[in-house]
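Nothing in this text is a laboratory measurement; each read-out follows from the coordinates by a stated rule. None of the values given here were measured: they were computed from a predicted structure.
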Structure P
Amino acid sequence: MKNSQALIPREIIEQKIYFIRGQKVMLDSDLARLYEVATFNLNKAVKRNLDRFPQDFMFQLSAKEFESLRFHFGISKPGRGGRRYPPYAFTEQGVAMLSSVLNSKRAVQVNIEIMRAFVRLREILSTHKDLARKLEELVTLVRRLAA
């Protein structure tokens, strides 16, 4: 499937990938929207298959992390139509596992696009690390030559 024919534009997916606890993750509500299912139903499917979601695949945000997200992204407060519980965060492996528990064509197609977005982000981060390392080497060389 070419990018121009992607089910969901890569940019939309990339905007839904957050860094929490030093990991790239996606939140249950964002995934539910992409899969076109209710967040409740997504989480219910996960809870029926908890053995497929160890801690390195999925974790629930702490109250402090949830409050930080609420402040940063404008998530509504409980009692005003918002969530009552902190969201679940899914790592790349957890997202991959979701397609097997949701068991729909759309889940499989959306997961393919999400996996491509994770790979692209990994490539971008790797390029930035390489550039930072090369810049540091250049700075070190310039300092040696100046001394």
Structure Q
Amino acid sequence: MCETTLAITGGCMCGAVRYAVTGEPNRVLLCHCQSCRMHTGAPVATLAVLKADQVAFNGAERKIYKSSPGVGRAFCANCGTTLTWETVFGDEGPICAIHISTFDNPDVSAPTAHSFYPERISWFDVADNLPRYEGFVAGGTFLGNGPANKGS
């Protein structure tokens, strides 16, 4: 039997920073926290969470902004593309959450949950039936499924 693996590659807008992923993400989440919104300039960030050793970067060196204690947010120093959110996360150890909009093919991984849902911008919601969490998806408080306003 032949096994297939998901091939995820990507990089920044100018192509200076590239990466390749080994294996599949642990989870793919829509993060509504203010820090992710500020880092991306978007109403929500979509991140594929991986063990740090699953990601190999090449090309230009990424710049890391220390956004809070123990958290680094990587970006390309040349074009400014937002690339990752990185930390040591409890029992999971070192993780590298990659912004899926930087994937060469962002359709390979669909979101599985929403994190920091109560922090979302009041006028923005996603009309899906994915689980919503108060904080982090891993170990976080489950709030329910579907958008806050279920009416049309």
Structure R
Amino acid sequence: MKVSAILATKGREVATISQGQSLADAIRMLKERRIGALVVTGGFPPLVGILSERDIVRALAEHGAGALTMAVSSFMSPHVTTCTESASADGLMALMTDQRIRHVPVIDNNVLVGMISIGDVVKSRLGELETEKRDLLDYVSAR
């Protein structure tokens, strides 16, 4: 299965935040959307970083409540692993496991076209396994 198929099922909406917004703004957005990461936008398209719940925990541990008024750019991860729509879900799963990341922005032709979470990949894989199981049971019971 390709990343494009996962996006077709889950949708292409990507939650973004400007690098100049506050950490409190980011926390509010994560809570409202019930997600675990935001793509950070800025001067370089399509993104300048990513801000995850882990980044926020580290910020609060290091700076306390004062971190809430600081800019997202102070805490985002500037080195972002991305993929394209043509990437395989299995390859993406391996990449996410190896790099210990949970969210990968999808970029095509320098345009942000989606975001894949580890949960999206697992859900997709479970669907494939269920289909395989059903097909095998149909095959065996037809004999």
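I have -0.40, -0.54, -0.84 for log10 I(q)/I(0) by the Debye sum over Cα atoms at q = 0.10, 0.12, 0.16 Å⁻¹, calculated from one of the structures P, Q, R. Which structure is it?
It traces back to R.
When helix-only ellipticity at 222 nm (-39500 (n - 2.57) for each DSSP H run of 4 or more, over all residues; to 500) is computed for each of P, Q, R, which one produces -14500?
R
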